[in-house]
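Next up: the structures, one after another.
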Structure 1
Amino acid sequence: MIPASHLDLIDGPYTAVLTTVMPDGQPQTTPVWCNRDGDDVLINTMREFRKAANMRANPRVTLLIYDPANPLRHVEIRGTVAEMSEHGAVEHLDQLTQLYMGNPNVHFFGDCVPASEAATHTPVRIRIAPHRVRVEG
């Protein structure tokens with residue numbers, strides 16, 4: 001579903017903008033890191049964060065990823081959260097950290113955020129199944 005012309009925006013270290021729906025119906029938008037597994041897009045968050053609660057209550061989400069060198073070139077993915085799992089989430093978060101920091105030897109806890117945060121935050125890997133994909137540029 002995602003055109004080959006825009007896969008680099010998901011596969012490369014471009015920050016995605018995730019929009020979820022708050023309990024009162026208002027949108028909530030936050031930057032996230034992403035990669036993909038086939039046509040599904042994977043993101044990671046912490047179980048304790050608002051966006052995780054929003055996705056548990058309402059699985060409809062939108063991701064927008066744009067090229068900072070050419071912001072008119074972007075991909076918008078509207079989809080549904082197909083899975084939220086703590087299993088393998090730390091490893092996935094480390095993969096994202098390595099991709100976005102450009103270093104295969106870094107870890108999220110310790111290199112990106114203080115290692116002490118691992119005691120109070122539980123990573124969750126989220127699989128988003130696209131339903132509508134729109135590209136520009």
Structure 2
Amino acid sequence: MIIFKRFLCLIGNYLPPPINKYFYFLAGVSFNINKVWIGNQCYFDTVRPDLIKIEDETCISFRVMIITHFDPTKSIKNHDMKNYYKPVIIKSKSFIGPGSIINPGVIIGKNCFIKSGSVVHKSIPDNSMVGQASEIKTI
């Protein structure tokens with residue numbers, strides 16, 4: 001069943017909106033299918049899509065990557081860093097700009113605006129605008 005869900009997520013990564021939402025939903029991504037927009041050419045982590053939660057009235061623009069795991073052991077033997085899986089939560093009324101990357105363990109607060117091309121590696125408080133990972137402004 002897990003392999004099937006991973007396959008559904010992979011298909012969703014290549015389908016245009018609004019069809020892609022149905023495949024992400026079936027793969028285990030948690031969101032209300034009628035109240036979220038997921039743009040074209042997004043990449044949702046196929047290893048653990050069930051760790052992605054998107055709240056209502058959220059817009060995820062095109063080519064956004066949401067990553068929920070890190071596993072160096074597949075490519076580097078005897079690596080000191082252990083693999084991990086962490087959820088990604090995007091709270092309501094947020095906008096994720098095109099080409100942004102959301103790393104494992106990030107919580108994006110309510111009413112946030114992530115500018116295009118941002119790499120988000122730490123949680124963002126409510127009502128914030130992010131231009132780069134180190135640039136957080138309250139709006």
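1, 2: which one has relative contact order in percent (Cα under 8 Å, 6 or more apart), as calculated, at 30? Value 30 for relative contact order in percent (Cα under 8 Å, 6 or more apart) corresponds to 1 out of 1, 2. Calculating FRET efficiency 1/(1 + (r/R0)^6) of positions 41 and 81 (r between Cβ atoms, R0 = 30 Å, to 0.05) for structures 1, 2 picks out 1 as the one with the greatest value.
Tell me which of 1, 2 gives 68 when you compute percent of Cα pairs over 15 Å apart, for residues 49-112 alone. Here the read-out was taken from 1.
Every read-out reported here was derived from the displayed coordinates using simple, explicitly stated rules and does not represent laboratory data. Predicted model only: the values in this text are computed from it and were never measured. Cβ atoms are built from the backbone, for glycine too; each structure is taken alone.
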